[in-house]
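Down below are the structures I want you to see.
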Structure P
Amino acid sequence: MSETPIASREAALRIAHAARTLNGLDVKAFVGALADRYDLPLTENKLARVTVEDLRELLAGDNAEQNCVVGVDIEQLKAVVSLFKGEGVEGSDLPPVEAYKDGDLPQSIRVAIASNRGDNLDGHFGSCERFLIYQVAPTAMKLVEVRGALDADQEEDKNAARAGLIKDCQIIYLQSIGGPAAAKVVRAGVHPIKVPKGGPAKDVLTKLQEHLLTPPPWLARIMGVPAASLAKYEEELANEEL
C-alpha cells in the first residue's frame, strides 16, 4: 500500500469547495482527474498554480480539443481558481500571514515550525504537511510564510528536499526527527530543536524571545553575536590588556 497521501488537509478542503461550486461535481471523480494531471499528493501549492484554461481542459476530458465544458461557465471556473488559491475558503486552518520585509524586525531571526494544523507545533520533520515560517525578534514576532511540505516527498531524497524548504531559517522546532534527516537539516545551516509535546507555535517562540537579548552560547552562535554568558570573561580579558 502506498504511503503517498491523496491530498493535504487544506487541498482536500479547497477541492471540496470547488466541487460544490461546479454544480455539485462528484468529488471523487474530480480528485481522480486532478491526480491524473498533477500527481499525488494534491497540495495547496499545486492547486494554487491551476489556471482557468487548465480547468477547462480538465473538465472537458476527451473533448478538450473542442473546448467543451458542459454546464460550467467562465465565472464558475474563475471562482474555482480563486478557491484553489485559498481565497474565501471557509474552514481553512491556515493561519494568516503578516506582511514583512527585511529590516522590519531588528535583532530578529527566522524560525520554522513543523506543523499539520493551524498555528501548532505538531509535526514530525519527515511527515508534517507544512512549515510555518516566523520572523522572531525580542519583543515581536510575525508569521511571514506558510510553506507546504508534501510536494518535497516526490523528490528522490525527500529529507534533503524538505531541508531545502527551510534553508533560510536559523532554527526549526519539531516534535521529532530522525538522525539522517537531522544531519541534512544541520547541513542546510538550520539548528533543529525537538519539542516532543508540541503545542501552540507562539508558546514555543515566546520562550525563545526571552533568550534573544541575552543568548546562551548555542543561540549566540546561531545569531552571530557574542554569548551573554561569556561577556564577563571578555570584560576581564579586556581589563588585563589595559
Structure Q
Amino acid sequence: MRQDLLLLPGLLCDDALWAHQRTGLADVARPVVADLTRDETVDDMARRALDLMEGPFALAGLSMGGYVALALMRLAPTRVTRLCLMDTSARADSAEQARRRRGLIALSRAHKFRGVTPRLLPSLVHPARLTDAGLTGAVMDMAARVGADAFIRQQHAILSRPDSRADLQAIGAPTLVVVGSDDQLTPPELSHEIAAMIPGAVLRVVADAGHLPPLERPAAVTVLMREWLAAPPALPLTAPG
C-alpha cells in the first residue's frame, strides 16, 4: 500500500534534491516536497509543510530539512509514522557557525549572493564527484532557483533553531538516520549522536558521498528509504487522551 511521504530539502535546495527518490519510490509512496523558502523560522517552515499533508505520513529531511523535521516532530509527533534524518544535526549552531552564517547574510544583503559556486562544491559533494558536471550543475542550479532572498530567510531560520537533543529520546517513530561517509558540513559523528539518542534508530552511512547523498548516490539512498518505508509504522497515530 502506498503511503504519504513528506520530503524536506536542505539549504539552497528544492525538489530536484529528491528527484530519484520521488520516481524510485512512487510505487510505495506518494511523495510531496515542501517549499522551505518562504519562512524565517523552522517552526513556521514546519507548519507550512504540515499543511500540505492529510492524515499520517512518513517524514524525511536533509540538513536544514532535518532541522525542520525535528520541529515538526515537536508540533505534531502523532502524525508521523516514520522519520528519516539525513546529513543533519540535532545541535544548535556553535558561536563560530553563527558568526559565519551572519556574515553570509550580510553579504547577501549587500547583493553579493553567489549561490553555490565551484569553489563551494568541495564542501558539498564527495571529491570523486567534483568532475561530474550533471551533479555539480544540478547543485548550482538549485541554489540559483532558491535565490538570495530565500537564502537569507533560510539562514535566519537555521540561526534561530533550538538545540533538539533533549527531544530525541521522546521520538517513537521508526527512525532511519543517514549520512554521507565524507560529509564535511554535518560530519558522520553528528548522525551517530542522533541515532544513539533516538530509541531504536537505525544508522546507515552512504559510502562515497558528501553532504548530498540523494543526489550523489541516488540509487543507494532510494534503496535505504524503500527499506525504511517497509518498517512497521509508529503507533499510536492519535494523540493520547
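With log10 I(q)/I(0) by the Debye sum over Cα atoms at q = 0.13, 0.15 Å⁻¹, for residues 97-224 alone derived from the coordinates and found to be -0.66, -0.87, which of P, Q does the value describe? Attributed to the structure labelled Q.
Can you say which of P, Q returns 25 when relative contact order in percent (Cα under 8 Å, 6 or more apart) is computed?
This figure was derived from Q.
Ranked by Cα Rg over 2.2 N^0.38 Å, for residues 129-168 alone, structures P, Q are led by Q, which has the greatest value. A value of 0.95 was derived for FRET efficiency 1/(1 + (r/R0)^6) of positions 73 and 209 (r between Cβ atoms, R0 = 41 Å, to 0.05); which structure in P, Q was it taken from? The read-out was computed on structure Q. Assuming 16.7, 56 is Rg and Dmax of the Cα atoms in Å as calculated from a single structure, say which of P, Q it is. This figure was derived from Q.
Only the coordinates and a few stated rules stand behind these numbers; no lab work does. Note that the structure is predicted; figures quoted are calculated from it, not measured. Cβ atoms are built from the backbone, for glycine too; each structure is taken alone.
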